[in-house]
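Engineer: In the part that follows, the structures are each spelled out as structure tokens.
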Structure I
Amino acid sequence: MKQTEMVVEKLKARWPKTKWEIVTIATLGDRDRKRPLHEFGGEGVFVKELEHALLDGRIDIAVHSFKDMPTAISEGLAIAAVPIRDDAREAMISRYSSFGELPTGSTVGSSSLRRRAQLLMLRGDLKVIPYRGNLDTRIRKIRSGEGPDAAIVAIAGILRLGLAGEITRIFDEHEFLPAAAQGAIAVEARAYDDEVLEIVGAIDNISARVETEAERDVLKRLGAGCRLPVGVRCFYRDRKLSLIAKVFHPDGKKVVSAEVSNFDGQPEVLGEIAAKRLIDGGALDIIAGRER
């Protein structure tokens with residue numbers, strides 16, 4: 001809801017005479033907060049219901065956390081804008097004042113295989129447990145002792161809710177890679193609705209667009225969904241792209257890496273180069289579970 005409000009404010013500023021109405025739609029990922037996301041048996045658990053509403057005309061645009069979207073956009077739909085990319089890094093919230101002060105054997109909440117793998121690579125003594133739900137609730141349970149000792153969450157969500165004071169550690173992106181398109185918001189619309197595409201396209205951000213295109217292309221070429229242990233971050237600076245990508249063994253036992261710097265071509269070409277290097281390093285074996 002907060003992300004949608006942010007997008008609507010941008011649209012209102014650009015199109016002050018247009019009337020905007022926010023429609024709330026609960027998704028499978030919203031309704032089932034107990035199961036880890038990788039157990040849902042597919043992608044789009046935060047997306048499908050919104051896309052159905054787009055296709056049947058109940059809504060004109062849908063606002064998503066871009067990292068939750070499948071790499072293949074549903075037929076008849078298009079990404080009309082990527083207007084916002086906030087801080088893509090990961091943050092820790094905890095009763096302890098720092099990551100290093102977590103006692104041996106501490107529990108850290110996360111339902112992400114990517115986060116689990118990187119946590120265990122940093123500290124193999126930690127116990128990573130599934131932990132989902134409303135961010136406010138997760139923070140409250142950690143502070144009260146009802147939840148785990150700590151949790152890893154996207155810093156963008158914390159900042160958007162005005163909860164920066166809850167952060168006890170921010171991880172450098174090269175130390176702890178985020179998910180593809182983390183921190184970015186995607187605005188989806190019907191691919192044939194030219195008027196809506198033009199209206200929404202006015203708030204597209206070129207840096208956010210090209211960075212997320214490159215990152216999502218890596219996933220697509222790996223055949224990897226947004227729930228698998230793949231981290232990737234692209235930076236668009238001075239009209240050039242740099243990208244680092246890693247595929248992790250879920251238990252943190254092995255990692256395959258690829259890095260490309262100062263690339264001046266198309267983002268999808270960069271994604272292809274990085275994905276090939278990962279595949280040559282054995283990434284597909286890790287994704288398929290053949291690497292033990």
Structure II
Amino acid sequence: MPHVRVLLATYNGEAWLDRQLQTIVSQAGVRVSIIASDDASTDATPEILRRWSGQADLQVLPPLGRRMGTANRNFMRLIAEAPLGDADFVALADQDDVWKPAKLARAIDCLGSHAAAAYSSSVTAFWPDGSERHVHKSHAQRSHDYLFGSPGPGCTYVLRRDVHESLRALVQQRFELMQRVWVHDWLIYAFVRSRSLAWFIDDESHMLYRQHSSNEFGVNSGWQAALKRWQHVRSGVYRAAAVDIADAIDDRSAPALALRRMAWHDRLWLVARARQFRRRLVDSLMLGFFLIVMPRQPRKAAS
């Protein structure tokens with residue numbers, strides 16, 4: 001069976017971690033091993049990981065003695081440090097989701113049938129009240145959509161080993177820069193796509209994507225999400241995040257260079273090509289407006 005190394009980032013996840021680990025080790029048609037990195041949890045998360053390490057193929061990276069503070073930094077550490085052994089594929093996992101039994105086998109099958117380097121998928125979002133919703137992510141990819149967002153949650157990602165090794169080399173080389181990146185899933189997608197490697201987005205959902213108040217990022221829909229996006233644009237945070245992505249992967253494409261300069265002629269040039277940058281038409285139209293109003297530098301918070 002193919003061997004999948006699962007990179008698991010944890011922080012104060014005692015409420016959900018046992019169930020998530022059970023669904024990971026119960027994957028059908030694959031051999032699973034897990035490498036976890038805990039971000040100085042103050043609850044029972046470290047004890048849960050120690051218990052599981054005695055009954056499953058699970059290792060935990062040594063504690064750093066300090067908080068990293070974000071999921072991105074935790075995953076960057078995993079990518080840079082986690083040994084792969086004889087794994088054929090690498091998958092990412094959050095601490096609070098529920099994987100269906102065929103999640104990894106389905107990803108590997110899609111990677112092979114579509115000759116792809118990396119895989120992600122739609123998800124089934126679920127809430128504490130029991131409600132669920134299919135979150136469609138398999139919109140057609142655009143030439144430079146990777147500069148402006150990810151194709152979905154990183155917890156759906158599965159990469160071929162050789163692709164992960166190339167990513168690891170870059171993360172190790174530019175580790176300090178990688179620590180500044182906003183979100184790891186956007187960075188990984190940008191790395192793969194900017195190298196002209198195929199990325200397959202599956203419309204089937206094989207996981208339950210938990211939504212709760214402790215999510216660092218959740219389903220990006222509704223008026224509250226729209227307000228948050230607007231605040232990120234107006235504050236300059238969104239553009240700064242996109243520039244950090246372009247710098248991290250050393251993207252020298254024309255859109256990346258225009259995004260870095262952001263003179264008025266660059267803004268107009270980007271607006272005219274906004275359909276190349278977002279996978280949905282409505283998002284392209286929104287981005288075109290955002291490109292006009294976003295400041296060149298992030299605004300400092302009032303003291």
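Since every read-out is calculated from the coordinates, none of them should be taken as a lab result. Keep in mind that this is a model prediction, so the values were computed, not measured. Cβ atoms are built from the backbone, for glycine too; each structure is taken alone.
Engineer: Of the structures labelled I, II, which one yields -12500 when helix-only ellipticity at 222 nm (-39500 (n - 2.57) for each DSSP H run of 4 or more, over all residues; to 500) is computed from its coordinates?
Structural biologist: II
Engineer: Here mean count of other Cβ atoms within 10 Å over residues 47-54 was calculated and came to 19.0; which of the structures I, II was it taken from? Show your work: numbers first, answer last.
Structural biologist: Working: I: 19.0; II: 15.1.
Source structure: I.
Engineer: Using distance in nm of label points 7 Å out along Cα→Cβ at positions 135 and 271, single out the structure from I, II with the greatest value.
Structural biologist: The maximum falls on structure II.
Engineer: Another question about this same structure. For mean count of other Cβ atoms within 10 Å over residues 71-78, which structure out of I, II has the highest calculated value?
Structural biologist: Result for mean count of other Cβ atoms within 10 Å over residues 71-78 over I, II: largest is II.
Engineer: By the measure distance in nm of label points 7 Å out along Cα→Cβ at positions 143 and 255, tell me the structure among I, II with the highest figure.
Structural biologist: By distance in nm of label points 7 Å out along Cα→Cβ at positions 143 and 255, the leading structure of I, II is I.
Engineer: Looking just at FRET efficiency 1/(1 + (r/R0)^6) of positions 159 and 199 (r between Cβ atoms, R0 = 25 Å, to 0.05), which of the labels I, II belongs to the structure with the highest value?
Structural biologist: Sorting by FRET efficiency 1/(1 + (r/R0)^6) of positions 159 and 199 (r between Cβ atoms, R0 = 25 Å, to 0.05) in descending order puts II first.
Engineer: Still on this structure, I have one more. Assuming 3.3 is distance in nm of label points 7 Å out along Cα→Cβ at positions 15 and 263 as calculated from a single structure, say which of I, II it is.
Structural biologist: Checking each candidate, the match is I.
Engineer: Same structure again: Suppose you compute mean count of other Cβ atoms within 10 Å over residues 79-86 for every structure in I, II: which one lands on 15.8?
Structural biologist: This figure was derived from II.
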